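Please go over the structures that come below.
Coordinate-derived values only; no laboratory data. Bear in mind that the values here come from a model prediction, so they are computed numbers and not experimental data. Cβ atoms are built from the backbone, for glycine too; each structure is taken alone.
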Structure P
Amino acid sequence: MFKHFYALGRLPVGQMNKTECAYEQEVLKPALHAGKIVWYLFEGVKLKLANNTFYTPDFIVMNADRTIEMHEVKGFWMDDARVKIKVAANHYPFKFIAVKRATKKLGGGWVIEEFK
């Protein structure tokens, strides 16, 4: 089998990848227009987890009831990403969710995983 190749670098801070753009267009903007959420911001917060260890969620989202959620958009999980979101969920009083695009075979859309 062929080994999967991934880009070695990350996009510049403040620039969305294709999956994050799709999530914004397909989920966040329609929810904003429908009144389900009142505000969101891409890479709007940086959370301290430990000395020299930080986590920046992809989106901070304010729901219509004024509760705050942190949304992490994933194509796939790498190394410490899952650990960081679990640690953040244990340290901060926000709802943390990760979303991943569902395959067409499963009907498309987005799969949601909540961290507590």
Structure Q
Amino acid sequence: MLTKEELPPCPVATCFQLFGNKWKIYIIQQLINRPMGFNALHRAIPGISQKVLSSNLKEMDAAGLITRTVIPETPIRTEYALSELGHSLMPIIDSLVEWGTDYQQLVRNS
């Protein structure tokens, strides 16, 4: 979670600070239906480097958008899932998908 001092004065800026880059949106989309391990997420998101994925997952975990569970197997696995707070983003993500679809259709039909 952000601290009071880290909160931007604008609510929209808060949203962008928490999930405003394209990689975080892709990560959220991948975790909508099920938890995933690091390697599965990396394979599912074309173009993301391991470093960027790791960094974004750490930021999202710190913000409370995802949960990180270490599974004590050999070798040890880490699984990521949307938290309750992360799931609360779904109406926003659904709106983005709807708007993007409408825009694509507009461009295709022009």
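Tell me which structure, out of P, Q, gives -1.04 once log10 I(q)/I(0) by the Debye sum over Cα atoms at q = 0.19 Å⁻¹ is calculated.
That value comes from structure Q.
Kindly point out which one of P, Q the value -5000 was derived from, the read-out being helix-only ellipticity at 222 nm (-39500 (n - 2.57) for each DSSP H run of 4 or more, over all residues; to 500). Present the calculation step by step, with values, prior to reporting the outcome.
Numbers: P: -5000; Q: -17000.
Checking each candidate, the match is P.
As an exercise: relative contact order in percent (Cα under 8 Å, 6 or more apart), calculated from one structure in P, Q, equals 17. Which structure is it?
Considering all the candidates, the number was obtained from P.
Among the shown structures P, Q, from which was the value 3.9 of distance in nm of label points 7 Å out along Cα→Cβ at positions 64 and 80 calculated?
Checking each candidate, the match is P.
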